[in-house]
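There are structures below to look over.
Every read-out reported here was derived from the displayed coordinates using simple, explicitly stated rules and does not represent laboratory data. Keep in mind it's a predicted model, so treat the numbers as computed, not measured. Cβ atoms are built from the backbone, for glycine too; each structure is taken alone.
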Structure P
Amino acid sequence: MAKSVSVILAIDWSAQDIADGGLADLLAHFIRLYPGVRMEVRVDANCRLREAIKARELDLVVVLQEPGEGGEVIDRIQRLWVAGPDFRWQVYEPLPLVLFEAPCIFRSAALTTLDREGIPWRIALTTPSLAGLRAAVRAGFGDSVRTGRWLEADLHNILTDLPSLPDVELAVHMNPDSENSICERLRESVMDALRDNK
């Protein structure tokens, strides 16, 4: 490839576990295949990424989103209440929560559902980091909300104690101004990798 091409791929911070699902390996392989491509990867909140793709500031966005928000939907996934193996909650006490910083669709779904059902809650820990969230949940700080798609074996679904949560969609949004062959190949590769890692 004679000419250098820049591509900006962005990933929703509530979907950081996508990288654990093989996306990092895919991007490294993609760069080796196309050495003329300058790849920039950003991680940010769902709402900011959706605004940026609408403003045509990004080429490709991978998000977990509420159903019906457009893009190319790869999967519809159930949101689950998850806790570490030693987590204990007495139903007469406020439910301790470990959540991503706002804005976050997992945080919003948790708080809306608990409020609707009249279940008292308290924020035990807030973090922008998936690693921080996992560590706090494992340590028993509180309950959190994730999907079953990348759920680690030592975390478990405590759905029996809490009301069910609405599903979430895994989707890819592409900037219409970025419809060149490189962006299209990246879009196809990302979608294939995410479909293969269900």
Structure Q
Amino acid sequence: MIEKLELYYPIKPNILTQDFGVNGEWYKAHGIMIIGHNGLDFSAKLGQEICAAHDGLVIFSGLDANNGEYIEIITNEEKNIDGVIAFAKTIYCHMQTGGRKVAVGDKVKTGQVIGLAGTTGLSTGVHLHFGLKRDAKGKGPLDYLTIDWYNGYFGALNPTRYFCGFYAEDAEQVTTTFQKIISLLTNWRDSLLAQKK
């Protein structure tokens, strides 16, 4: 069975400064051909650590005029994303100059520090722009194609509904806690079953 997509917050705390889909007129006025903001902007301090929101593979780590220093990570396997079976690609933008901590081809774990917050590219202040897209596998090992490219947001989806409610930097602790709970429940169940015999 293919698991539903689940993301951890990539920065702590997750103070939202710009929501998905807003400010369409600003983008139009600046010649950016999207119908609204194509991600979530989280407040950050200069140099604050940004963590991977899921396990995956780094398929881009570089620089461009709009996103500044940024990273793209693809999930290791396909996920159920609103009924569409696809790879999930998360995008982490506007890192500080020299702030990218992973390279193309690196395998990352949830909670791993991948970069440092900054204000490179088309940015009005220090923050993390966090994006999400659904991708299909291309021909090469690092080749993925965005499925929804013509949705008005260059394929971006609103990541909000996929967050599990935990911070990526706490993922290891969260996993350990759940494992302990499952172990306790399993032992309790086994004890009850043994008493019935």
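Looking across P, Q, the calculation of distance in nm of label points 7 Å out along Cα→Cβ at positions 117 and 141 that yields 2.2 traces back to P. So helix-only ellipticity at 222 nm (-39500 (n - 2.57) for each DSSP H run of 4 or more, over all residues; to 500), computed for just one structure, reads -5500; which one of P, Q is that? Matching structure: Q. Taking relative contact order in percent (Cα under 8 Å, 6 or more apart) from the coordinates of each of P, Q, which one would give 25? Structure of origin is Q. Identify the structure, out of P, Q, from whose coordinates P(r) over Cα pairs in 10 Å bins from 0, in percent was calculated to give 9, 33, 34, 13, 6, 3, 1, 0. Source structure for this number: Q.
Assign the value 1.8, calculated as distance in nm of label points 7 Å out along Cα→Cβ at positions 69 and 101, to the correct structure from P, Q. Among P, Q, the structure yielding 1.8 for distance in nm of label points 7 Å out along Cα→Cβ at positions 69 and 101 is P.
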